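Undergrad: What follows is a set of structures for review.
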Structure 1
Amino acid sequence: MKYAYYPGCTLETAAREYDVSARAVFRELGAELAPIPDWSCCGSSPAESVDYLLSIALPARNLALAEQMGLDIIATCSSCYLSLFKVEKHCQRDPSLRARLSEILGAAGLTYQGKVRVRHMLDVIANDIGPEKIQARMRRSLRGLRVVPYYGCQTVRPFMEYDGPDLPESMDRLLAAMEADVVPYLYKTRCCGGILITSTRDVGIKLVSDLLAETDGADCVVTVCPLCQMNLDAYQAEVSRKLGRRVNIPVLYLTQLMALAFDLPDSEILLQRNIVSPKPVLEKLGMLGGGR
């Protein structure tokens, strides 16, 4: 299995631990993430608020580059995934849009013919690789670790390609395959507020507070979106003040937890980059005091 890998801007900066652990996990599972040469920002949500055509042209450039590689494209960031997938869907429905994109990309010597398939990393792990292969690679059981699976609002919506829009199960199945105790969580796909926390902070903190208030009894939250991870991880002090009680729960990427189950070295997990200490997770897994 080989995919054109689109990390997106966040994984090269604030979410480097996601990038490093994702590459390591895919390597261990025998799947190759081939870097896209000269990839560029997808524009994410802000681009569409400025100009619709810009919001299509920016991700289309990356699709054109992946098409040159002859590979399907895999995105780890849910916002990037949505931006890329939007191009695929909109061009299928609107031939005039594809013609306009051809003009824009042609100026840069590129073409986009709609031949590349856009995949979310979670989709690939759950459906191309599958729980059985993950179980075969495990070196450490996650038994006894109570995990909240948080998908966020853009991982499975609005296009619903590989999982349900309200109560998705793909991440649950992967966690169960690693023998974790999956905590029932009705807010799986509720929005974390995204970048709203930087512009309308009180609303953003309220959204994050609602999500974290329902994690009592869990050992950690696991997600596959860098913006979700940042919001849930970085603002727990403010959430604690809002809720009137201490909230202190580690928020890990799925690939970090998989790397722990695969017994990969610290340099390929980078837990030290997480804001809330993951020490309780390591203690629960019996990993502290053993010299690793």
Structure 2
Amino acid sequence: MPSFRILDMAGQTAQGDRKHQEDRYTCIMPDEFSPPQGAQIAYFAVYDGHGSDEVSEFARQSLHHRIADREEFRAGQFDKAIVSGLKDIDDELYERFRGGSDESAMCGCTVSLCLVDLTGGSLLVANLGDSPVILGTKDGDGYRVQRLSQLHSPTNDDERDRIFYAGGQLNDVSGEERLGAVNMTRALGDLQLKRPLNEATVDKGLEIVAGTSPSKDTEDDFMSRIPSMRVRRLSRSSGKQILILASDGVTNALDDERLVKLVGAMEKEGHAARDISRATIDLVGKEKNSDNCTCIVVVLGYEE
């Protein structure tokens, strides 16, 4: 029976030049996941933490369970299950904060996840923040490169408008525009930039740190947990496709084209995904001032 296959997959991570490792990742094959009956679905995700590793580690341990346990997921409504799963994580972080854990409100993480539906032949990508999801599709001797994730940054006009209308503001005290102390506009955690904590009155002079506009009432979350989503059909005719999920520690050093070219060349030479992802993070992690770096490589194919 014709079908899509995961021919190989692996993830690797490195601390780089940073004092702490806050990146996390998850790789779950279909036989380890719990999709609707008859479906073959794999789960891959990268979580790039900031402030600490509390939220990224919590997401690594829990997010896939929160998604798979939702009734929407069992009904095949994967997009709704993802949104609900992200809310569950934030809700639990808020309960930790109410229980006395200030750190639970002051740190966060990106989320870039992909549900690979081998039965339906599609990818569902959902992301918060700036961790990229990239697809390389075989095209002659090379690969056609497509970024499937959306950049959530203060440089995005739509994000700027959303934050302003929610009652927030951006600042450039560090030399680049930020929301509070964070250089992204959507993330898991960062509860001080979400309702109800962003409704609290801040002391005079702290509006920049809090991301609050002193001249406007708070209307909504400044830091959104609503992900961008995209569905991409897999190709039956182009040969192998390479799916890459990474933290920005990788793509700040290698642009999408160079990254796919590197991964594709190593795969063509017969290297395993484990060795390809390791070589990738070793390459970028040795650079001076390198960030935490994480790379998941998934090799997809179609068998007649």
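Every number in this text was worked out from the coordinates using simple rules, so none of it is lab data. For clarity, every value in this text was computed on a predicted model and none was experimentally measured. Cβ atoms are built from the backbone, for glycine too; each structure is taken alone.
Undergrad: Compare relative contact order in percent (Cα under 8 Å, 6 or more apart) across structures 1, 2 and report the one with the greatest value.
TA: Working: 1: 19; 2: 27.
Largest value of relative contact order in percent (Cα under 8 Å, 6 or more apart): 2.
Undergrad: Here's a follow-up. Matching task: 1.9 is the computed value of distance in nm of label points 7 Å out along Cα→Cβ at positions 27 and 59. Pick the structure from 1, 2. Walk me through the intermediate numbers first.
TA: Details: 1: 2.9; 2: 1.9.
Among 1, 2, the structure yielding 1.9 for distance in nm of label points 7 Å out along Cα→Cβ at positions 27 and 59 is 2.
Undergrad: Right, another one. Comparing distance in nm of label points 7 Å out along Cα→Cβ at positions 163 and 243 across 1, 2, which is largest?
TA: Numbers: 1: 2.2; 2: 3.1.
Structure 2 comes out on top.
Undergrad: Who wins on volume of the Cα convex hull per residue in Å³ among 1, 2, i.e. which is largest?
TA: On the way: 1: 120; 2: 131.
For this comparison of volume of the Cα convex hull per residue in Å³, the top structure is 2.
Undergrad: helix-only ellipticity at 222 nm (-39500 (n - 2.57) for each DSSP H run of 4 or more, over all residues; to 500) computed as -13000: which structure among 1, 2?
TA: On the way: 1: -13000; 2: -8500.
That value comes from structure 1.
Undergrad: Looking just at distance in nm of label points 7 Å out along Cα→Cβ at positions 195 and 259, which of the labels 1, 2 belongs to the structure with the highest value? Spell out each step's value before the answer.
TA: Working: 1: 2.7; 2: 3.4.
Evaluating distance in nm of label points 7 Å out along Cα→Cβ at positions 195 and 259 on every structure, the highest lands on 2.
Undergrad: Quick one: distance in nm of label points 7 Å out along Cα→Cβ at positions 75 and 107 came out at 3.6 when computed from one of 1, 2, so which one is it? Don't skip to the answer; put the middle values down first.
TA: Details: 1: 2.3; 2: 3.6.
Here the read-out was taken from 2.
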